[in-house]
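Down below are the structures I want you to see.
Rule-based calculations on the coordinates, nothing more; no lab input. Note that this is a predicted model, so its numbers are computed, not measured.
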Structure I
Amino acid sequence: MNETAAVLTNSGTLNVNGTFQLNQGGSLAGTNAVYGVSSTLIYAGTSSQTTTNTEFPSSSGALQQVMNVETGNNNLPLDISRLQKGSYTIKVIGQDGSEANGRFVRQ
């Protein structure tokens with residue numbers, strides 16, 4: 001599913017068992033999405049995008065979240081209050097393929 005600058009209103013059950021991608025300006029409204037065990041949520045934009053409870057719920061959320069940013073913009077808002085308690089790894093991949101990893105614990 002791929003939404004660009006549009007609001008997808010979910011009034012039933014939205015089960016994501018693959019990839020759910022929101023392009024710049026896209027959003028999900030209504031009932032929270034429910035993600036399968038190997039699902040991915042992608043925010044594909046060129047500027048900051050803010051996560052919401054609907055596409056990034058505190059339970060049954062995506063195991064992997066990807067955010068694309070514009071060159072030079074390295075501030076990504078991520079509301080960790082929606083995450084389950086536990087350890088998380090953040091991986092940043094540069095355009096040149098270089099990688100940086102970080103880790104945090106949600107208590």
Structure II
Amino acid sequence: MRAKLRLVRFANPWSQALGLMFRKARNDTLYLFEFDAPVRHSFHMYCVFHPIDLFLLDKQQRVVEMKKGFTPFTTYKPKKPYWYAVEAAPGILKPKLGTSLRKLLE
């Protein structure tokens with residue numbers, strides 16, 4: 001059984017802009033970006049020196065889009081609007097579309 005995952009929230013524009021820049025994603029932590037309305041902001045991996053997995057969630061906190069192995073110094077434009085984004089160290093989560101955030105944390 002996997003150890004319980006910790007959740008770090010990026011709820012304000014400054015913390016969202018920085019995200020994981022200049023730090024490494026921990027294997028025991030999920031990084032949650034929260035928005036007040038649906039968005040389609042692009043993500044960038046500038047100054048993030050290791051790959052991550054990115055999961056985009058709807059208002060009900062279900063996975064609607066994934067970008068696994070998001071590599072350093074690249075960008076990603078989501079295809080769908082989302083309310084939440086979760087960044088994680090590669091491979092620690094294996095959700096399917098529709099998986100809830102609660103299930104990700106179990």
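General remarks:
- Entry that produces 0 once helix-only ellipticity at 222 nm (-39500 (n - 2.57) for each DSSP H run of 4 or more, over all residues; to 500) is calculated, selected from I, II: I
- Among I, II, structure where semi-axes √(5λ) of the Cα gyration tensor in Å as derived comes to 22, 18, 12: I
- Ranking I, II by relative contact order in percent (Cα under 8 Å, 6 or more apart), the structure that comes out highest: II
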